[in-house]
Structure I
Amino acid sequence: MWKGSISFGLVNIPIAIYLATEGKEFSFNQLCNKAHRIRYKKWCPVEDREVSYSEIKKGYEIAKDEYIVIDKFDLDKIKLKTTNTIDIKEFVDEKELDPILIEKSYYIAPDNKKNKNDRAYSLLVKVLTDTKKVAVGKVVLKDKEHLVVIRPYQRELVMHMLHYLDEIRPADEIPELKDMQRVSPDSKELSLGKLLVENMSSQHLDLSKYSDAYTKELEKMVDSKAKGKPISEKPVEKVQETQDLVAALKASLQHEAKSK
């Protein structure tokens, strides 16, 4: 989706980036009661008329129902210079990367059309792996400057597009978290809790054993309706609030022992 280079010091590595994830959302169209797809019109409620695409302008609301018009020429004046370069600013320990900052992920591949020898790419993978560090940098994509982190992944590099710090909502803005009374667990609760976590722990994270069960059920439901077959209703399990924490922990340990 983008070609450029990684730049740090006087080293320049030609690269290409590719989306590392793809959404698999199950989308529906809106229909009328006769199953005709609904279409939307751009409508001006003041003049009570449909507005053509050529008439539409960008606007920013500065007060209630008061806008300033922003046109292409205004935006061109502040347009960021696109250098096609991921400019590395610093290297930090990998443990400094908090997952809450990550917005999107991309694979980074060496651009072999520009560079037949990817020694510099391989060097960066090896150095980051051995030092357990990640590279922090900036890149301009689609007229927007993004904060990014580059880290080794398997034998390649991945780039995480990050949220800026002022985009992270402070936890204290959540009333329940701000007003929550911190209660320390007693020794029995703590001991049972640690034992339960230990019993439920795996040596390695294997995400292949997890899948989106709801999407699969949606696919089955759509297939059944398309074929005119009846749809079986699945029972809903009721989750009860934990009243006795120690009893719940003991019951959980017994359940884990039986399941194993």
Structure II
Amino acid sequence: MNNHPIGIFDSGIGGLSILGQISYLLPNESLIYVGDTAFLPYGTKSRDLIQDRAHKICSYLLSKHCKAIVVACNTATSVAIQKLRANFSVPIIGIEPAVKPATQQTRSRVIGILATEGTLEGEKFATLKQRFGNDITILHQPCTGLVEMIEAGDLNDKKLHELLKIFVLPLLECGADTLVLGCTHFPLIKPLIAYYAGPKVTILDPSIPVANELKRQLELKSLLLKEKSGMYTFFQTGTNEQFEKFISKELGLEPTLYSLNI
């Protein structure tokens, strides 16, 4: 199975921030990416729908002989990963808001979480708050509409900048000195978030811990590829015309983007 690819999926382009870190840490591996753009965004969808979509995508990735799957979406991780692990035998790596690292870095003892409604309302986030929020104030900001703006691809759009002001500035006014990017789309606009947060605010990107955990699990099962393969394949279930542009911009690739009907 060492020669088999790694599967990665998200509701759209957000998981490309995770894919980029995986490709950096594990350059020998082949990667298959599925953006479920026909059902974007997951953060406002029902639990049943997200679980159904996650199951269908994982089934498809396993039909492509993936040796591991990364759920590169906070909402899908929170809602679906337990069922995925119960139904599929390959390693399945999820993602969660970086609450623990934030509590270790904050000086003001106030941290802010930027995330979708689905993530903030999930059991995983509630557990994180309970574990690490005893002596830390954890503010959470649902970022309704931000995923769609990022998918649209226009980083100069006035509406995008207005949303960032609405979402970021109140957290700072409440004393947050550390912001957690609780959605994989948000690292794609990290420079903009940093602009409104200011130079004294720490911004945590969750992609590095995910890539490290994937590497750890592949090492445990002796599944790391020692010789370079590096084949990247991209699929989307919808029709986001900005998808290829983001792949090219974020990864420096000129990809072929395939349509997927599942």
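Given -13000 as the derived value for helix-only ellipticity at 222 nm (-39500 (n - 2.57) for each DSSP H run of 4 or more, over all residues; to 500), which of the supplied structures I, II does it correspond to? So the calculation was done on II.
Once FRET efficiency 1/(1 + (r/R0)^6) of positions 20 and 52 (r between Cβ atoms, R0 = 41 Å, to 0.05) is calculated for all of I, II, which comes out largest? Spell out each step's value before the answer.
Numbers: I: 0.55; II: 0.90.
The maximum falls on structure II.
Matching task: 4, 12, 10, 11, 10, 12, 11, 15, 8, 4, 2, 0 is the computed value of P(r) over Cα pairs in 5 Å bins from 0, in percent, for residues 140-195 alone. Pick the structure from I, II. If you can, show how the numbers build up before the last one.
Working: I: 4, 12, 10, 11, 10, 12, 11, 15, 8, 4, 2, 0; II: 4, 18, 35, 28, 12, 4, 0.
Only one of I, II returns 4, 12, 10, 11, 10, 12, 11, 15, 8, 4, 2, 0 for P(r) over Cα pairs in 5 Å bins from 0, in percent, for residues 140-195 alone, namely I.
Thinking only about relative contact order in percent (Cα under 8 Å, 6 or more apart), which of I, II has the largest value?
On the way: I: 16; II: 28.
With respect to relative contact order in percent (Cα under 8 Å, 6 or more apart), the highest-scoring structure among I, II is II.
So if we calculate percent of Cα pairs over 28 Å apart for every structure here (I, II), which label has the highest result?
Details: I: 66; II: 31.
Top value of percent of Cα pairs over 28 Å apart goes to structure I.
Set I, II, criterion FRET efficiency 1/(1 + (r/R0)^6) of positions 60 and 124 (r between Cβ atoms, R0 = 30 Å, to 0.05): the highest-scoring structure is II.
Every read-out reported here was derived from the displayed coordinates using simple, explicitly stated rules and does not represent laboratory data. Keep in mind that this is a model prediction, so the values were computed, not measured. Cβ atoms are built from the backbone, for glycine too; each structure is taken alone.
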